[in-house]
1. If distance in nm of label points 7 Å out along Cα→Cβ at positions 19 and 107 is calculated from each of I, II, which structure is the one that comes out at 2.4?
2. With distance in nm of label points 7 Å out along Cα→Cβ at positions 83 and 171 as the yardstick, tell me which of I, II scores highest.
3. Mean count of other Cβ atoms within 10 Å over residues 67-74 was computed and gave 19.8; which structure, I, II, did it come from?
4. From which structure (I, II) was Kirkwood radius over Cα pairs in Å calculated, if the value obtained is 27.5?
5. Upon calculation of helix-only ellipticity at 222 nm (-39500 (n - 2.57) for each DSSP H run of 4 or more, over all residues; to 500) from the atomic coordinates, which of the structures I, II produces -4000?
6. Using the calculated result 0.95 for FRET efficiency 1/(1 + (r/R0)^6) of positions 43 and 75 (r between Cβ atoms, R0 = 25 Å, to 0.05), pick out the matching structure from I, II.
7. Of structures I, II, which gives 22 when relative contact order in percent (Cα under 8 Å, 6 or more apart) is computed from the coordinates?
8. Kindly point out which one of I, II the value 17.1 was derived from, the read-out being mean count of other Cβ atoms within 10 Å over residues 59-66.
Structure I
Amino acid sequence: MGNEERAAKSSLKESQLLASAISSTVKIDFKREFKIFETNLMARVEDGEQTLINAARNKDAIIAGVVVLRKQLDKAQRKFSRSNDSSELKEVLLEIAEELSRLKIINGKVAESLSSVINPVHSAVDLVEKFTLTMQMNSAVWESDARNLDANLFELSNDSSPSEMGELQNYITTQGYDVLIAGDDRSAKGIRIAKDKLGIQSSSSEESE
């Protein structure tokens, strides 16, 4: 194994550690914040559950009470139409009005109890927004770590030619081997062709000839 390969493998181990660390950080952060989000979201439902059930029961009772009152009124009206005695109808109407007033109070309390469900300290939308914001804040750290990983890989991506290759080319250029390759044809054209064969860049004056 050559020095370059050995150095690349050694540096890649660091990149692999960085990648594993980023993955672990994202996983831990997401798991932690998601657990908090999930707990709060379920609490949103659970906190309103008993209130909603009690409200539904009270509404059923109110409706049932109204149905009874309506039957009482219908019965009193039929009796009045037969006897034309308004005293009993008046009495029934006053009783119904009193009972309706009581049902209205109960209904008001139901509406008041539902205010905590309708206007919670944190709505489900609030919880989602908070979770999203927290993830965005965490992502700034993740992105910083990711930039370090990219920078590490960038350093490994050295696309320059090995110095040894340049040194050999310079040596060939300075030793006058172009004359040797040109052989008997020592003309400017012959030398230029020889230099091309050796990969030696001709000077501008030579190229213009």
Structure II
Amino acid sequence: MRRLLWLLVLLGLPAFALSATELFDQVAQVLEQAPWEARLQGRIVTPNGDAQEADLIVKSLPEKPIVRIEFQQPDALADNYVVITPDKVYNYLFLTNQVVVYPREKARIEGLGFDLSRMGDLRKLGEEGEVVWGEPEKTTFEKRPAWHLVGRAPDPDASGFARVEVWIDREKKRPLRTVFYDAEGKPLSELTWTAFKTAGFSKDDLVTFPPDAEWIEKK
């Protein structure tokens, strides 16, 4: 066995392949170190099935954990935002000045045909059996060394998607791009991380709503 390992080293080949779980653990270590803000751009599907340009600002407070998604595009969702907590998902709708609240296990983001809250923890999707991940493969993404992973959902009807692809920066261990597909192979969301920075958010910065907003609780 030792001779085989030395042979692999001499040939420049890895002795052990990196698993999807190990890679997601590395990404989690990076994203859980401090609060951060990222910009995601691409396309998302609306409830009527149309794919529209998307521009989102994602703010994360890992210690709680709390995630806030602020919509810049599509125009129909501009100025809407979503706050995702361990127990509930809060949808703030700008045009109606309403906060629509869902239990976390029945999470829904108003105005979308795909629940973006499900893309927040790709590792968890694998742990809970919603996605079966293949082995990471080395590639490049926009000239950067990257890992490429493909995951398949054993039960697309329950998951809301059939397949997911993700690209991860090999050096910085941060997501670069995520694409979810339906059973017919059509993209439900295609989002590229175009900016990333650490920040100094508090819970009050993220879980805040207009004082005159109407609250609607969904069961």
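1. Working: I: 6.7; II: 2.4.
Traced to structure II.
2. Going through I, II one by one, distance in nm of label points 7 Å out along Cα→Cβ at positions 83 and 171 peaks for structure I.
3. Details: I: 12.5; II: 19.8.
Of the options listed, only II reproduces it.
4. Derived from I, not from the others.
5. Considering all the candidates, the number was obtained from II.
6. Going label by label, the one that fits is II.
7. Clearly, the read-out refers to II.
8. Details: I: 12.9; II: 17.1.
Source structure for this number: II.
None of the figures in this text is laboratory data; all of them are computed from the coordinates on show. Note that the structure is a prediction, hence the values are computed from the model and not measured. Cβ atoms are built from the backbone, for glycine too; each structure is taken alone.
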